[in-house]
Structure 1
């Protein structure tokens, strides 16, 4: 029997299996008949290599964190080199037919380009728009040299890719217009949770801690808006006079230490719980205990085009959401969210407070969110697009590609 195609997934900005999108992609490809390996940074106490549900995982030492331009340049340069070395080792020891690189950083396209010289295929999985990420984090002009370099690396990634995977229609239009990709080579694979992502028994300790709980889950980076949420919490406490709630913030990231310091500076520590990163099971228990969820991502060149994983998870769990009014957020949530004028922290606070006092409205919004995920946005609706990126974008089925490339 012919061997199936050997896919190597590259992910730099999260450890595996904690990057849930990459994990779902790996499992979907495995179930479709591909052999799948993953290269990712090593998280605390993780082994250097292991097999997870049939996926071979290889890890490299995680680079030190940082928030400045030089820190990111070092991180991305180091990670690209480390992943190139590991990719070479995996290619020699196991064989690789397809390099599937999830950005950031776009420098991973260098690995795809080098291996294309040896007849391999390259899939560019665009999780973030790197130029917009830079503009959003550092508020620099578009004429800036670093911005131009990021645009060049993005164009190089598009040009090298045999297929491009994006998360929504806004990203697809960027790939087509800015990247000159043919629409037939760009595939939308959304970030929805699986249909099995359902509420759990709420964490009783959280329920006892406050009359109302407000949830946030996700990466805590400079562009993710947790600082906006903390300032909105201060408005709830000191402007609206509300002290009957606990804001639960689940996740980690480059800006975690900064927002923890900000909570202390704003004198709202008694109303905020930072849990750090939790397993999917524990995070669901925490979110199942909340009354309202928040997506405080502010309006920025990146966020207005991006679909947030957290929003899909809130909807799947039947939680009403308050969010700033962003294009892709409104498309995803529709009537399952309350939309606030972008970056208006006081109005954000008022809408969260209003929802806490209106359980009937919360229940109705939660039902709308659950139905939208169940009928349109769940991961199961994205899996066929992922497989199409391989079968149509690369042009061959798993075994057919292996035969054509004479692997075995």
Structure 2
């Protein structure tokens, strides 16, 4: 027999509380134990178990990405301090636009086809030498910072590498790279972090104007880059309108750098927490790919996304009514011990293939292979230089409950003879 509205007991942690956001994994476990529940504090249902998350992601007709995104941008769900910010800075423009993250099939299918070609495995293989070259440039400068005693993994490696690569993909001049990061920080901070709203509004407006002008230029004189392909595309026999092209560019910019930036910081923290695994990776560099998959499972950046039910949906013994907002907890699913035994332990040699760090189904992240390649080249570049890192001062985490990562991670180089500081 189905239950209509099982309420989250008041003792269950609030997933948007700053204390929970700092270390959410015990809270996730408590939601897995109880199953799907309605969280009255935040006005949404919560799916935390791996089976339920995968099932939800494979039913886009019943659980709408567009509806979930509309709720997040419109301020009816999300961190209380951030509700309404999206509309305040103009991000509600996403709601009416044909954009991958805010669309459902069949529109989503047509739109994905527009931008998928540069992100296939074959296309990424062709990009690999360029990504490797960018990684070498960034790591050389990072090592210089290490030798000078002033290195921050986030500032000097995790941020510049993916920003350089996505600029290459979009064919955007290198002098705009600093703008890219400010714009991305402003947008992501608006949706869940600490941010000066007035300053963020200025940055986001600048970003919109830049991409609007660029899209117009590429439409008039298209090149071989992704923005040109989007600007001249006609998914329904007519071109996307200028706002829709801009929104595609914004999505590509943010998704193209936030994932790798946050993953690199989270992975480094995991290696410090599990030194035996760090030693294993150092002794067996062929485990780089396995290390990345385990990091995506154990400490992947994306914690949750939202969906809206279009009709009643049943998960186990619980029925979620139509027109409800559902929080789909990717990061909790990746710790589910029914799928990943000892899921709260970082183990490089485990089978991590069933993780959902990049989603599942029709909304599987297009940039997944790009993030994997960037992270792999960073790890291999450090390994070739026999660079082992140690903490070198207080780290600073993001306060965003949706994207988990670091804003600062000061590091020093471990001497091969003396080892890390005690």
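Every read-out reported here was derived from the displayed coordinates using simple, explicitly stated rules and does not represent laboratory data. Just so it is clear, the structure is predicted and the values come from calculations on it, not from any experiment. Cβ atoms are built from the backbone, for glycine too; each structure is taken alone.
Supply the structure label, taken from 1, 2, corresponding to helix-only ellipticity at 222 nm (-39500 (n - 2.57) for each DSSP H run of 4 or more, over all residues; to 500) with the calculated value -15500.
That value comes from structure 2.
As an exercise: FRET efficiency 1/(1 + (r/R0)^6) of positions 118 and 254 (r between Cβ atoms, R0 = 35 Å, to 0.05), calculated from one structure in 1, 2, equals 1.00. Which structure is it?
Checking each candidate, the match is 2.
Work out which structure the value 30, 21, 14 belongs to, where semi-axes √(5λ) of the Cα gyration tensor in Å, for residues 110-205 alone was derived from one of 1, 2.
1
Where is mean count of other Cβ atoms within 10 Å over residues 150-157 largest, in which of 1, 2?
Top value of mean count of other Cβ atoms within 10 Å over residues 150-157 goes to structure 2.
Could you figure out which one of 1, 2 the value 24.8 for mean count of other Cβ atoms within 10 Å over residues 6-13 was computed from?
Checking each candidate, the match is 1.
Rank structures 1, 2 by relative contact order in percent (Cα under 8 Å, 6 or more apart) and report only the one at the top, that is, the highest.
When relative contact order in percent (Cα under 8 Å, 6 or more apart) is calculated for 1, 2, structure 2 comes out on top.
Out of 1, 2, which structure matches 12.0 when mean projected area of the Cα convex hull in nm², for residues 174-389 alone is calculated?
Structure 1 accounts for this read-out.
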